[in-house]
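Chemist: The structures come next, written out as structure tokens.
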Structure I
Amino acid sequence: MTTRSTPQHSQTAAAAALEVHTLRTRDGHRVWYALAGARDGVPVAVLHGGPGSGSQPGALRLFDLRRFRVVLIDQRGTGASTPHCSVRHNRTDYLIADLEAIRARLGFARWGVLGGSWGAALALAYAGQFPQSVTGVVLRGLFLTSAREVRGLFISSRKRAPRAWSTLHSAAHCKRPATLAARCGDTLQYGANEARQRAVALAWRGYENAVLASTSPRGAARRRGEPRNAHDSQRHTRKLIGKYRIQAHYLAHRCWLGETRLLSLARRAAAAGVPITAVHGARDPVCPRGNLRRLSRAAPSARVECVSAAGHLASDPALHARVAHALAAMFIPTDDEGRSNMRRAA
């Protein structure tokens, strides 16, 4: 493969040379992934959140690229992967199989995994199913894929952003709060009214941003890299429809995991000797801090850290610093002999 960058990832390419590849699956998906950093560095796969968000350029700032070999992956239907926003053959077991296929193709005997939010759940599930392939797992803002968390986002969190929630509720033509997530999912399905799809996607993003901003000292709802006025960007709106179509698809099925199974997989990974570190914002409005306690009960060897005054997003300075520290502490040995043992094997 030649080194190139796609428009979506041009910002990343400017910061670090990317080697861009595509995994073609037997069921018609093309999964985008790219490598950055030292060729002989410690390999770590980065699993984005959402579900449906796509990889983020800022993730590279967590790593010393002179010592790491970072693999960014756009999960099925997201980012530069195609078919875009497709939910066909798009389940957690397929994503896990894609990860293992990418690892094997790259020739890594084992690699580390970093996951944030939904990506943290996927990282635990992958490590539990393929512990022999994983050197360690670092989690940020752990999501346990429970119905409790989904209810918290769509019902309980409306108190944090009542106006934005009301807008979403209206856009989805929802009659009862308990059915809001399902109504959003129905509206975003293929073939649904396009105007309503746009309205729900924009309202969902507005509500999400308002909830996240509710714990931010600056109250900044706009995310880095987004248009200042999403309504003026048709391309951005199409991306939002795709993101939330996939997210609704996963949430409707508890991400094909559920809390009990996910914690069982975490327990299995830990029992196999996979080190786990979880870093969580004390003010996370999306994933409850109690998730750390649940992880600790399932996998007592896991190292957990609750960062005071930090929220959910990886861009939170305090959270960013602690995740970067956790990555270095787990994967970068202090002696040359240990470092050579962690590098990739052909």
Structure II
Amino acid sequence: MIDIKSMLPDQLGVYLKELGQPAFRSKQIFQWLHRGVTSFDQMTDLPKALRETLKEQCYITAPIVERKQQSALDGTIKYLWRLRDGNCVETVLMRYQHGNTVCVSCQVGCNMGCKFCASTLGGKVRDLQPSEILDQIIFTQLDSGAEISNIVMMGIGEPLDNFDNVIQFLHLVNHPQGVNIGMRHISLSTCGLVKKIDKLAQLGLQLTLSVSLHAPDDETRSKLMPVNRAVGVDLLMDTCRRYFQQTGRRISYEYAMIDGVNDGDQQADLLVKLLRGQPGHVNLIPLNHVEESPLKPSRRVRQFQKRLESQGVTATVRRKLGGDIDASCGQLRRKHMQQDQLQPGKDEAL
């Protein structure tokens, strides 16, 4: 069966030509899919014979809301979507003055093993298809009634570990006949897969690359992020410099503030030294507590920010949204799995 929503109009055109259909049908089908139809019968301007053929050969992805939490404090909505195979992923709708932002997942689980993240507990089950990432935008808009203007790929999973599907998603969501969200309104976060960062740079996309740095030295970063043992901070920063040189796009460095681990003055000074002369800024993130982790939120976020800024490094503190719901990425999914005791093969057993 063909995952028809993962196809761009020109790819749809090739497929439909094989069915003896005129070229304009690809635009019709593409637009229907991006409106969130869940069956081919809803595509009322297609001939019935074509709809029957599509039913036989293709399927339309359509996630189901398994759980939904809405913050009484700021209106943030966190969705737990159930996919067609029974696995679940999270999406978060965040409301800002400049527009509505959706944080999407790109994998079911994650293999990166970062110590402060609930998404990685239990490892990766599978990659999401381009359609399944796109669905998080389409169906969040439909359910909430909020028009999405910005996307951050900072949900469950490592985007560059699902490279081809993520790139296809980016082209789908950027397409003018579909959701049509500009690349400059999309931020992609990576823990630092250097070969994939170089590969991304070659594509010349005008998105914002966010690098999850979280520590300025190898000893601390390797304890927090196993990926650093194979990469190292120096190689990562060299790769970031190449990325800027090739794309001209400034990089955002994500830095989760962890009490007594990476929030000292010495680490602030090391971070300044690491970023000196490098275009970009530091996004300080107040840590969301994860029940299974001994790591605690820092009490020195503002002091750390001031120390960076006093030495010429631009640093912002991420606004904490959804404080009264399961804010940390992966927590809602994990709680759901534990409560329902899902069987292996449907979702990972824990």
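Chemist: Given a value of -0.41, -0.89 for log10 I(q)/I(0) by the Debye sum over Cα atoms at q = 0.08, 0.12 Å⁻¹, calculated from one of I, II, which structure does it belong to?
Modeler: II
Chemist: Computing percent of Cα pairs over 19 Å apart, for residues 181-316 alone for each of I, II, which one ends up highest?
Modeler: I
Chemist: Check the numbers for relative contact order in percent (Cα under 8 Å, 6 or more apart) across I, II and tell me which is largest.
Modeler: Result for relative contact order in percent (Cα under 8 Å, 6 or more apart) over I, II: largest is I.
Chemist: Comparing mean count of other Cβ atoms within 10 Å over residues 29-36 across I, II, which is largest?
Modeler: Once mean count of other Cβ atoms within 10 Å over residues 29-36 is worked out for each structure, I has the highest.
Chemist: To continue, here is another question. Looking at structures I, II, which one was helix-only ellipticity at 222 nm (-39500 (n - 2.57) for each DSSP H run of 4 or more, over all residues; to 500) calculated from, given that it came out as -10500?
Modeler: Attributed to the structure labelled II.
Quick note: the coordinates plus some simple rules give every number you see, no bench work behind them. These figures come from a predicted structure and were not determined experimentally. Cβ atoms are built from the backbone, for glycine too; each structure is taken alone.
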